[in-house]
Structure 1
Amino acid sequence: YLKKIGRRGKIDIWLVDGAKIRRDLEKDFTNFAEYYYFPIIPKYEFWIDRESVPNERRFFIDHLLAEWRLMDGGMSYQRAKEIANQKELSERKKAGDLEKVINQKSEFSPEKVHRRLLDKTKDEIDIWLVDGRLVRSAFDIGFTEGGHDLVYQYVPKNEVWIDDDVFAKERPYVLLHELYERSLMKSGLTYLRAHRKASRLEWRARHSEQILDEFFLKFLIKKGKI
């Protein structure tokens with residue numbers, strides 16, 4: 001726990017250290033969660049990961065409230081998530097996010113979410129820091145931490161994206177996951193198999209700096225630039 005940031009009815013809303021949770025408790029914890037998805041969370045608490053750019057909390061809280069109430073009433077997680085996503089997307093649209101990623105042809109432009117080119121691998125893969133809020137608002141509400149072109153059609157060819165909500169000290173682990181997953185998929189593995197293998201490697205790297213250093217050396221990436 002870092003800080004209690006609110007209360008909705010009988011539910012306390014906590015800002016938490018997501019990096020520590022991913023390292024020590026639950027590797028799949030991302031931007032936010034509640035009891036019915038992660039039972040490690042007390043029933044009457046919402047956990048929201050601290051953000052490098054803290055400008056989406058109201059969207060996350062609206063989502064959690066809808067999801068929690070529906071599941072508390074007996075609805076399945078998948079259906080509750082779909083309804084909560086629609087609620088969240090509606091709020092994002094009202095905030096004017098969609099207009100920020102439309103180009104002169106009135107199309108959603110991936111280049112509009114680029115913030116900074118972090119590095120390029122030896123295989124000419126561009127590593128971009130992107131505006132995570134705009135990606136979630138315009139392209140994929142489920143985008144968290146990072147992604148690449150072999151999984152997400154909206155990511156341009158030969159690009160890996162890192163969410164700007166991820167703090168700098170955690171970006172190397174996210175990048176390791178995405179690059180390793182991408183390399184496995186390029187060699188023929190399905191996404192699910194590649195993702196599981198990448199998650200295991202990420203978990204090990206979070207507990208061993210040597211694994212991270214060796215991986216970055218393999219891809220000729222300077223960790224300090226990430």
Structure 2
Amino acid sequence: MLKPKTDPCIFLHGEPEDWRLLLGEDFVNELIRRLKHVAGDLDQVVRYILDNPGVAGVAVRGLVFGGPFREEWRLLAEGGYVDPGARARWPYVPNEEQLGLRIQISPCFLLASLSREVNYVWRNRASSLFKWVSAVPRSKPLEVFREAFPAWLREVAQSRGYAWVAWTRWRDRRNRALAEWLYWLDTGRMPHIDAALGRMYETALRTKKPAAEVLYVPS
């Protein structure tokens with residue numbers, strides 16, 4: 001039984017040493033074994049899944065999971081599904097601005113196997129993405145979305161901070177998921193995983209705080 005210390009979003013987190021730390025040697029070695037036809041070591045496995053997130057469910061199919069994240073891993077292993085909701089918790093920034101963008105899905109949802117139901121969730125909860133792409137990219141999504149996201153939006157995140165974006169609104173909802181996208185596009189890492197590892201990050205107020213205190217939402 002495997003007991004990873006994080007959820008399946010690690011597959012979109014492009015830091016091999018974080019995989020080794022949070023997944024453990026047994027899990028890492030099993031992934032290398034299962035993907036040996038396309039990847040020869042952990043660095044190549046990380047790159048392959050990051051470039052082809054739809055294979056994640058196949059890569060873990062049949063594995064048995066325990067620990068605090070077992071349900072998330074079971075959903076992926078048995079049904080090729082991940083929850084579309086945002087994971088990161090951002091420090092509060094007083095903000096009632098409307099960005100006029102509907103992106104209420106975490107980039108982690110790229111790991112879900114495409115189906116009619118999954119496509120409906122994408123179109124219904126992240127309709128603004130389809131102003132910039134015609135379909136959910138199944139190959140190299142990080143590169144595709146880095147090119148597709150409008151420059152003004154990425155500049156807002158870099159100038160005002162991800163937390164500021166997270167506390168803006170789309171109608172009556174906060175833009176937590178949008179902030180995750182912008183962080184991922186800038187760093188190639190998932191913010192809640194960085195937070196779980198205690199990494200520092202810069203808030204909208206340009207002050208430094210331990211990320212684990214303010215970003216991580218346990219499952």
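Laboratory data are not the source of any read-out in this text; all were calculated from the coordinates shown. All figures in this text were calculated on a predicted structure; none of them were measured in a lab. Cβ atoms are built from the backbone, for glycine too; each structure is taken alone.
Structure summary
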| quantity | calculated |
| --- | --- |
| Structure with the greatest value (metric relative contact order in percent (Cα under 8 Å, 6 or more apart), set 1, 2) | 2 |
| Structures 1, 2, by distance in nm of label points 7 Å out along Cα→Cβ at positions 22 and 46: label with the highest value | 1 |
| Comparison of 1, 2 by percent of Cα pairs over 33 Å apart - largest value held by | 1 |
| Identity of the structure behind 20.4 (criterion: mean count of other Cβ atoms within 10 Å over residues 30-37, calculated), options 1, 2 | 1 |
| Value 21.1, calculated as mean count of other Cβ atoms within 10 Å over residues 86-93, assigned to which of 1, 2 | 2 |
